[in-house]
Structure I
Amino acid sequence: MSTPSISVVIPTYKRRHLLPEVLAAIGADRYAKEIIVIVDGYDDGSLEYARSVAATDPRFRPIWQENCGESIGRQNGAIAATGEIVLFMDDDVVAGPGLAAGHARRHGDANDLVVVGYMPTKRPAPGERSADSFTTDLYADEYERTCDRYRADPDGILRGLWAGNISMRRDNALRIGLDPGYRLAFHEDQEFGIRCQEGGLRGVFDDSLTSTHLHSRGRQAFLRQAYDAGVSRRIIEAKHPSHALRLDPTLTLPAPVQTFVRAAGAPHAGAGIRTALRSAASATGRVRWTSAQIAVDRLLRQVELSRGYRSPVVGQ
């Protein structure tokens, strides 16, 4: 079995503070033929830093693009890549030892794979916790549940694709297209996974291909992201009718919770419930009652997902 060459593509936006750790980790894997850093139109020193790394390691190729999003960044990276395999990494994901080489070996002679590596979330240490640390706990829990679903149902990997540490043959990436042709505020990876499945590719989850996700999100940003995720699910369903109803965020909830979440997510009638939930979450956060805060905010996240999912989608 042959081992194909591999290029790494890392779109980055407002993450200058993480680039030293992220680029050093993947740069340590000498099997990576090239490491393409797409700076997505934000002048925070990321381009200059990537250029300084490239001055000492010619495998690094910094590319500037006007701000147009992660999907187009991945597309531009795939176009620029010269490896047979492209490994797409997020700019807050730190590669484990031999990650690029492991992805390349996993493809071998296969021509139809999307290989999904494992990227557990780095949880804050007890002495490092803040009032917003619960967002990382919720994210980490949801990610692990997703990985459990990958293991239980390999056929569903692409329908629920969680990008950040995935690889595929470059020709397949260009054939499918990383850019869907319309902007999504969230779930670009899930939309791409659906199109990969429709294009005849197979998802494979390999938890030996390990990296670490340096997740960090403030409470308001976390809840706004949940709302955006709900809106994006509706848009994806409209674009891919065969997946209709699979993305409704309330379908997997117990019936009583489903009823409550839908009521709380109603545009006007649910406003009071949402205010009460936010107040309860803030109160439990102030007194560091972590378990209660996580429980309330997990419920509030479901409400925001449902509210976004059921909101009118304009211009799509």
Structure II
Amino acid sequence: MPRRRFQHRLWKHVGLFLFTLLTTTLAGGLHYAAFRLEFGTREYELGVGTLVGGLWYSIPLLLILGAHEMGHYLFCRRYQVDATLPYFIPAPLPLTGTLGAVIRIKEPFPTRTVLFDIGVAGPIAGFVVLLPLLFWGMAMSQVLPTPTSSSGYELGEPFLFRMAASLVFPGAPDGHSLNGHPMVFAAWFGMLATALNLLPFGQLDGGHITYAVLRRLSTPVSLITVAGAIAMTFVSASWIFMAVMMVVMLAILGPRHPRVIYEYEPLGRGRNLLALVALIMLIVCFTPTPIEPYELIKTP
């Protein structure tokens, strides 16, 4: 009797989603309070309204992460490659409230075409959702005078982020900074997740795409990516977690991407062009310094 595919424990997926909604709403409340404080120039009292305001961050973020993983899942359903529904990962982190979301694919990919389509569907779906949310969040943000003294974390600005800011706030004067609405932070985290997933390494989405396009040449590309991530730790300490994760995956799974069942099926010009689109998405969403602590000290 053939094994039944797509059997899910819905209670587990729903439970993790609700827990992640809680942790991201708590993190979003901090973003909302910071937004209302306007760089410390206004007073704002924490309360129930802060938690409600946190939904401006949590709901857009879960939409982005959910779209990404459902892109993978729906193409798994299309090609009858057994997979789970998305697992959202809650985390009590003040900036994000989550480590993202994943699905687990339970069987080998039959062809390079199937591997490519499933791999690229997630980043494209997430990107399509985050793009309008980024501009909507920018429209609700403010450009205010830069404070003379403060401390906290500075978020790296990908090219797409800078482009959106320049389009919504053209000609912003010197000495002013963006007071980002919580939805902007949701889109920013979506860009970070998109860029990291598209890195051409191992069994990340970018690794799937690279193997589908380059086959065995993807192995040296994967090793170069690991070396690049380790080098980036000297640029920004925020790369340490990603670099360690890559090294652990390399040690456990090896440098080679698992082969598909029918490896020599041609991929086609259209999918090669779509791989170029994925590369462009990686470039516009990438930042070399994702999260950096800073301290502005008022000078006399």
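Rule-based calculations on the coordinates, nothing more; no lab input. Every value quoted in this text rests on a predicted model; they were computed, and no experiment measured them. Cβ atoms are built from the backbone, for glycine too; each structure is taken alone.
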- Structures I, II compared on mean projected area of the Cα convex hull in nm²: the greatest is II
- Output 26, 11, 8 (semi-axes √(5λ) of the Cα gyration tensor in Å, for residues 70-125 alone, calculated) maps, among I, II, to structure II
- Message: One of I, II was used to compute Kirkwood radius over Cα pairs in Å, for residues 134-181 alone, and the result was 12.7. Which label is that?
- Response: I
- Task: Output the label of whichever structure in I, II has the greatest value of relative contact order in percent (Cα under 8 Å, 6 or more apart).
- Result: II
- Message: Suppose FRET efficiency 1/(1 + (r/R0)^6) of positions 166 and 230 (r between Cβ atoms, R0 = 35 Å, to 0.05) works out to 0.90; of I, II, which structure was it derived from?
- Response: I
- Thinking of I, II, which structure, once helix-only ellipticity at 222 nm (-39500 (n - 2.57) for each DSSP H run of 4 or more, over all residues; to 500) is computed, gives back -19000? II
- Message: With distance in nm of label points 7 Å out along Cα→Cβ at positions 46 and 110 as the yardstick, tell me which of I, II scores highest.
- Response: II
- Query: Of the structures labelled I, II, which one yields 3.0 when distance in nm of label points 7 Å out along Cα→Cβ at positions 118 and 254 is computed from its coordinates?
  - Reply: I
